[in-house]
Structure I
Amino acid sequence: MRLSQIKELVKETANGFEWEIFLIRKRNLKISTENGNFEKITTAEDYAVAVRLLKDKRVGFSYTTQVEPSALKKLVSQLKEITLLLKPDEGNVFKTSVDKASVETPFDGEGIKLPIDEKIEKVTSFERNLVKLHPYVTGTRETTFSEVIYEVEFANSFGVEFSYGGTSYSLVTSVLAQSPRGDKTVTWGYKASPYLSDLKWENLAKELVQKAVDTLDPKPMESKTMPVLFHRSAFVQLLEEFSPLFSGESALKKKTPLLGKEGLRVASEDFTLIDDGTLKGGISTHPYDDEGVPQQRTVLIENGTFKSFYHSLFTAVKMGCQPTGNGFRASISSPPKADISNLYLKPGEADFEELLNTEEEVFVVYELMGLHTADPVSGDFSLGATGVVYKNRKKVSAVRGVSVAGNFLSLIKDISRIGNDLEFYSNVGSPSVLVKNITVGGK
């Protein structure tokens, strides 16, 4: 069914209710390889529609993958009954006016034209070349390459209507390494982009091999408080995990220590955190969010000063502020909620070597584990860490199985330097970050 047909059906069936339609079509291609050998290819096509109804400040939500008249009519009829039973809330609103968007969704017309056999060759050669980068690398576990071509259409009863199409590519792999002493490591890596060419295959391979080889033959480490240099990929993990601290949802529920701290210093003056739904080449860059609000650039922290939360329509109305274009659906089966678009830490001027040489002794963290145990409400964390200890600019030993503990908001206050090596691994980006002192738990 076309959007115009769905609109007419929903309008007729939802008589007396305001309505909203969100429709998405996807074509998925997935290529799996292992140790330079092709394993399998899978393709799929998805087509689904989500509907929200609004009446007397009550909002109901449902969705279906059966996009045909009888199923949609039944869905809307049942949703009308359910909506009337729900609790009203002043925050339940739909977008009522059409605002001009400032960007378009990135679309890789060249990438989708590349024949499948050439895409398979790119993935298998990536693995073969990766193994050649260092004699200690013994192979890879399954590497998965994905291509998604999607189209989104949106309309509501207030005349807000738009559509856009985009592409996304991702590469997931893990590197196996073994030292002459027999110690083994496995290092995992991920990269996603709207453009096939921006996956930066060679850079990802070099980064993973370096991490795998550097962390071989670890030595025990005494517990201590010391400077910690988070590799950009590790700090991305922290930013993603603690992004709810900046959410209007968290503020509304009083589940963030940042509530009421707008205009106050909450981080190092070098720390500027931005959520930018208009970022050129961003994987979450679109003209509108999933509620019809134009996406925008929102500065969350500027030079250490807390500026703003990011908002959906609901949280903006409830908190008496403007929406920031951050109303997103986790999937077609979820209604929109406040979430990040393209979140990143503004880079500094120092390269990685400068950061490494700033302190006499420093623990370089390559990877964090156990992020599900972190508390996104308080900001507290105690995480497993893998990395390397340097002293007087020389590697002392690899370290595995230690913990780093602290509080995210305290950590960003203790940042001494920020690198210039900003990298997006998906919709979150960060440079490497040097923190003055963190508790590292060893033996």
Structure II
Amino acid sequence: MLTGKEWNIRAKCVINATGPFTDSIRRMDDQKCPMICQPSAGVHIVLPDYYSPESMGLLDPATSDGRVIFFLPWQKMTIAGTTDRPCEVSHHPSPTEDEIQFILNEVKNYLSPEITVRRGDVMSAWSGIRPLVLNPNKDSTESLARNHVLHVSDSNLITIAGGKWTTYRVMAKEAVDAAVKTCNLNPKNECATDGLLLEGARGWTPNMYIRLVQDYGLESEVAQHLANTYGDRAFAVAKQASLTGKRWPIIGRRLHEEYPYIEAEVRYAIYEYACTAVDVIARRLRLSFLNVQATEEALPSIISIMADVLKWNKSKQKEEYEKAIEFLRAEMGQDVNRRSRVSPVNFSKDEIKAYTNKFQTLDKDKKGYITLNDLRQSLKAQGEKVDDETLHDMLNEVDLNKNGQVELAEYLLLMSAIKTGAISQSRLAAAVDIQYDRSVSSVDRSGGGV
């Protein structure tokens, strides 16, 4: 919803194809009609690519509690799922920690014992609502419909519900055919979608990306991503790409250095009627499904491009940023990821002493906390050139109370989370380790100090 404005529409026929919201529409038509939708929540998580081979996945239809589990290569990552529990219908479903842990525990059963499945490897997590349905055309309500159901009410409201991703075309055909028959419509021809190529498929070939590299100067990974995502429409995207200012690639500025999404895709998404930042990160690009933290880091660039094209003022940009952050927090697993990292410190006295000594290599004044300036000076002494924005991000990852400094207690929580696997990597922890190792090496070389 963009404006909240309402208006009346008159139509010869209405088709109710609203998934988990099926019954709310049916009740608008007939307040006494029986409820047929039984919503079920299913959670999926995304893990790094090394959890599955590039061209092979695994599916087990009988897990420890009888559910289905799978993990498959997807977008050069690994997608794993799923759960199945009754739920309330919501516009903003959220994954829970218990559901994420269930998937991780099941995944462990299929991997080599030498591979540690870590909570910190969960890059993104989300919950979707399956609109499982009872068949209103039958008297028995003992079982759910295995496929989709089509129902025409006394007032000719046509409801199509249930089904699967793999049957979407047949569902659409049956719904439209029912509309033609029920509402006495006069189409020019029969359904023609069987065998119809999807948008972008007509000119696509497996080697099409090479033309994008040769004709436009895109790097190979980006060209492959554009070709596989947009098909022959990839050339239209490439035409909107900006110069990088580098010798190579010539065009195609990335939104995030770890992923092949480029700025031109945001402009193209607006051309395809993306109206909000969430439209772009979740409904056009797939970045929020791949890595919620990388998406947050790319948000300022995405909103800046949208603001330039859509003429957003500062207030609108702030509003879009806040809505996108809330979406990542509540619906894409960022909230549960962060809560999982607040692990109790489970160290011995000797370990706490050792980590405190490491911490104090940056906290030279023994203030009890590390500031941006402490981190800047430490990295400068190591010969590392890091911009202030990156330094701020490094602190912000660990700064739980968001006061601009990392206290010893927060650092110990970080190291505890790394030890338990709740966090897979931390730039701040790496910086502290490097500083500590070099300070120890310096003392060793000098014969133990003066």
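Could you tell me which structure in I, II was used to calculate percent of Cα pairs over 32 Å apart as 46?
It must be structure I, since only it matches.
For which of the structures I, II does the calculation of distance in nm of label points 7 Å out along Cα→Cβ at positions 61 and 165 return 2.8?
Only one of I, II returns 2.8 for distance in nm of label points 7 Å out along Cα→Cβ at positions 61 and 165, namely I.
Quick check: -12000 is what I get for helix-only ellipticity at 222 nm (-39500 (n - 2.57) for each DSSP H run of 4 or more, over all residues; to 500), calculated from one of I, II. Which structure matches?
II
For which of I, II does Cα extents along the principal axes in Å, for residues 53-300 alone, calculated from the coordinates, equal 70, 57, 32?
II
Identify the structure, out of I, II, from whose coordinates P(r) over Cα pairs in 5 Å bins from 0, in percent, for residues 5-132 alone was calculated to give 2, 9, 17, 17, 15, 11, 8, 7, 6, 5, 2, 1, 0.
II
Assign the value 5.4, calculated as distance in nm of label points 7 Å out along Cα→Cβ at positions 101 and 205, to the correct structure from I, II.
II
If FRET efficiency 1/(1 + (r/R0)^6) of positions 21 and 125 (r between Cβ atoms, R0 = 25 Å, to 0.05) computes to 0.60, which of I, II did it come from?
So the calculation was done on II.
Bear in mind these aren't lab numbers, they're just calculated from the coordinates by the rules spelled out. Please read these numbers as outputs of a predicted model, since none were measured by experiment. Cβ atoms are built from the backbone, for glycine too; each structure is taken alone.
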